[in-house]
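Take a look at the structures listed below.
FYI, it's all coordinate maths here, none of it is from the lab. Computed from a predicted model, the values in this text were never measured in an experiment. Cβ atoms are built from the backbone, for glycine too; each structure is taken alone.
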Structure I
Amino acid sequence: MVKRTVVGAHYGLSGWLAQRVSAAVMTLYTLLFVLALAAIAPTDYAAWRAVFASQAMKLATFVFFVSLFVHAWVGMRDVLMDYAKPMSLRLALEVLVVVVLLAWAGWALQILWGV
């Protein structure tokens, strides 16, 4: 019998699940968005603005962006864990990635509810 010693941060299953769920959310949103565009066929700025006028569309779009940022975070974290070997460099880069992703989420929020 082999005794397996588990070490590390144990991100495997939660990271895998976060990427699969976020990918499913982004895929569903993309399909629904394409169908909505096919039905509405916006041709000018006013029509595009009307597409995003409802709170439901704003919320769905924001959920898409949150899913995108979660997906990006898991991918970047995995890349940094594999290739940024000095712990201090890895931590600095992870903090930078989190700050950038949070800034982009705030920007998306500002854009969506600024319309």
Structure II
Amino acid sequence: MCMLAYYVEWHMRQKLAPILFDDDDKYSATLKRTSVVAKAQRSDDAILKAKSKTNSLGFPTHSFQTLISNLASIVKNFIQPDLIDAPPFVKVTQPTNYQSKVFQLLGVNL
């Protein structure tokens, strides 16, 4: 079960790399290495993203954990009105522009 969770997280990180602190320009980072045994280097974009705390899309940069906390504010409420013969209904909170972009990168529709 833990392996499956890690696998899902890995795929999410790959798709969300542009808005996370993760380096999303592996090719440029590889070119900066002097040797395959040398310490891994970060791309210039990743360094800029870490310094400015803003990604290329203009949104705040998050770690994976803080991003998941941000998404936790989206909830699905089952509402039963106190009125006679009023049917229950479901209301999903409206995602922010940032949350909408996250779902767009993941290919998820709410």
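Listing for the model above:
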quantity: For distance in nm of label points 7 Å out along Cα→Cβ at positions 76 and 92 computed as 1.6, the structure of I, II it came from; calculated: I
quantity: Identity of the structure behind -28500 (criterion: helix-only ellipticity at 222 nm (-39500 (n - 2.57) for each DSSP H run of 4 or more, over all residues; to 500), calculated), options I, II; calculated: I
quantity: Relative contact order in percent (Cα under 8 Å, 6 or more apart) derived as 21 - corresponding label from I, II; calculated: II
quantity: Which of I, II yields 4, 22, 27, 22, 14, 8, 3 [P(r) over Cα pairs in 5 Å bins from 0, in percent, for residues 12-67 alone, calculated]; calculated: II
quantity: Top of I, II by FRET efficiency 1/(1 + (r/R0)^6) of positions 60 and 84 (r between Cβ atoms, R0 = 41 Å, to 0.05), largest first; calculated: I
